[in-house]
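Student: Please find the structures below.
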Structure P
Amino acid sequence: SQVLISQAGRSMSLPVHGVGMVSSSLEVCVPPLYWYDDWPRLLLFVEYHRREGAFITIYANSVSHTVKRILDYYESQGVIRVINWPMLPLLEEEDPNRSVYRLSHSLAHNDCVLRSSSKYTTLLDIDEFIYVRNSSFLDFVKSKFSSDSSIGSLQFEHLGLISEAQLDESFDALDLMEIREIEGPSKVLFNPSSILFLSTHTVNTHVEGFHRTNISKDEAFLLHMRNSFGHKKVGERIAMDDRFSSDLKERVKATRDAIFGSMIPSFTLNVTKEVIRCTSTWRTDGCKTPIHSCYSQLMTMEEWFFYSPSDDSHFLVL
């Protein structure tokens, strides 16, 4: 029931937690959110995957109060769960938060593998959607895994999702969506019980006897709605059926109105642009740190909520 961990003369006893029941459902994990204020994109992400039958786990460090309102609403509805991803405690002579970026993401990725209670789990950013042609996401995944019991993960190729308009509180940009052949990293969906180590885009190591299957873009693909793609009509246009956008705008606006009523907040890309600017020199600075790199620039741009350590985080600092 307990495991003793020792390092450099320090030790700590940790409780062992059971995995619990695993359901044949779909779960989407979102890596830690830092300085996150893009609430229209968050609404779109949740409503799309909610429609596809997915439960969503979101790791959160710092978000705007508008985003916090949305997260609280969805959590109260049982649509998502938020995992607090706070800053590490400060040491007398060192601040460990100055070097947590990539390691923090990898830790969250593999925490998702251990924490997931779903047989089918994927790791996506807020601007990403796995889109299946002519089928529901969950039905497609179940069909693939049932066709071969040795499949441990499915790899989805990257396509760009662009719009002639900026996504804002009106959600009119959804009427102008196009899929374009834009290069980018693929993403993976996996059975957690078959994973030994997960990285950002793929499974590094499967349990012996399991393997990865690459999914053809004729069947399904990753849609990446990255801000930097803008509305430039780059790359070959890919035919898009109605299933992606069907009723999505109505769903998003209905939830927006349920949360904010007539007091709908406006949205701009000011924070996003500042994050891009203040992290642009990270190679020269030596490390891209999610909190420190932009703290002085961003702290006064929004009303921020910082998540604190919670009893259910299962993380202790040794």
Structure Q
Amino acid sequence: GDVLLHMLPIFHVHGLFVAIHGALLSGSRMIWRARFDAREAIRLLPQATVFMGVPTMYVRLLDEPGFDASACRNMRLFVSGSAPLLPDTFRQFEARTGQRILERYGMSETVMLTSNSYDGNRVPGTVGLPLPGVEVRVVDDAGRACGTGDIGAIQVRGPNVFSGYWRMPEKTREEFTADGYFRTGDMGKWDANGYLSIVGRSKDLIITGGYNVYPKEIESYLDEMDGVAESAVIGVPHRDFGEAVTAVVVRKPGAQLHEAAIIAALKGRIAAFKVPKRVHVVDELPRNTMGKVQKNVLRERYGA
């Protein structure tokens, strides 16, 4: 049977419900560690067949020179969740190990919602197709279904969705639509093959000069630039525009990045109102224990 290498926190739905409960339900053995350490993971991976992690863990593994296909020789499946996996990380991981990471999507209120296929195509930058029995729709501000490639709010319905928040009836009513769909708070879009991509949280939407700006779109351009390891785009208060698009960019080791050059590179590739007014170059982004970038911390840091 399978052996799960478990290095996730167990106070979160990913580490407890998906990883531990999944192993128990399938009768699998588990190698459990209280926290993630890349070198410890490399040492233990040959004893495992399944690994569930967050994107940061995969980046840390790739940062280790000793991580290669031999460490993954017995692995059947690498799974990523809790935060978006960069397509570049997906491709680097496959090139280094021969393994294609399976990315999927869920949340505490719903457990699992969508997944890339185990046997079929795994599309970088997407969280796959709705799972059997789960209804997923992407809608505009008026509640109409969005067309292919159009960004909207993700809403879900199914037996996996929770019934409501404990002793919070008003919040429960706010988060469910009249026809029983749960408002996830995530923004996304469908591709031509029905694969779902997450473009960010609705609360992270930037409104600058009356225009809507989705941070994920700008981050995807930044992440493609030479010398950029990763990025985060936020909105900060601005007297004229309401919010100003601001980018925080992590440099790769040894790279030289300059604000003016980054802004110049974006001009002509994206609409003028989407081009960041400021770019801050840093060594790392603040993250929570699940590896999600803490944009609230960045807004406090650069919005003063």
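Any read-out appearing in this document is the output of simple, stated calculations on the displayed coordinates, not a laboratory observation. In this text the structure is predicted, and so the values were computed from the model without any measurement. Cβ atoms are built from the backbone, for glycine too; each structure is taken alone.
Student: Using FRET efficiency 1/(1 + (r/R0)^6) of positions 32 and 256 (r between Cβ atoms, R0 = 25 Å, to 0.05) for the comparison, can you identify which of P, Q gives the largest number?
Tutor: Greatest value across P, Q: structure P.
Student: If helix-only ellipticity at 222 nm (-39500 (n - 2.57) for each DSSP H run of 4 or more, over all residues; to 500) computes to -7500, which of P, Q did it come from? Intermediate results must be reported in sequence, preceding the final value.
Tutor: Numbers: P: -7500; Q: -5500.
Comparing all candidates, it corresponds to P.
Student: Determine which structure produced the value 3.7 for distance in nm of label points 7 Å out along Cα→Cβ at positions 8 and 280, calculated from the coordinates; the candidates are P, Q.
Tutor: Values: P: 3.7; Q: 3.0.
Derived from the structure labelled P.
Student: Also: A value of 2.0 was computed for distance in nm of label points 7 Å out along Cα→Cβ at positions 88 and 264; which of P, Q is the source structure?
Tutor: Corresponding structure: Q.
Student: Can you tell which of P, Q yields 2.6 when distance in nm of label points 7 Å out along Cα→Cβ at positions 176 and 296 is derived from it?
Tutor: For distance in nm of label points 7 Å out along Cα→Cβ at positions 176 and 296, the value 2.6 is produced by structure Q.
Student: Which of P, Q yields 7.4 for mean projected area of the Cα convex hull in nm², for residues 144-223 alone, as computed?
Tutor: Q
Student: Right, another one. Comparing mean count of other Cβ atoms within 10 Å over residues 72-79 across structures P, Q, which is largest?
Tutor: That would be structure Q.
Student: Could you figure out which one of P, Q the value 10 for relative contact order in percent (Cα under 8 Å, 6 or more apart) was computed from?
Tutor: Label of the source structure: Q.
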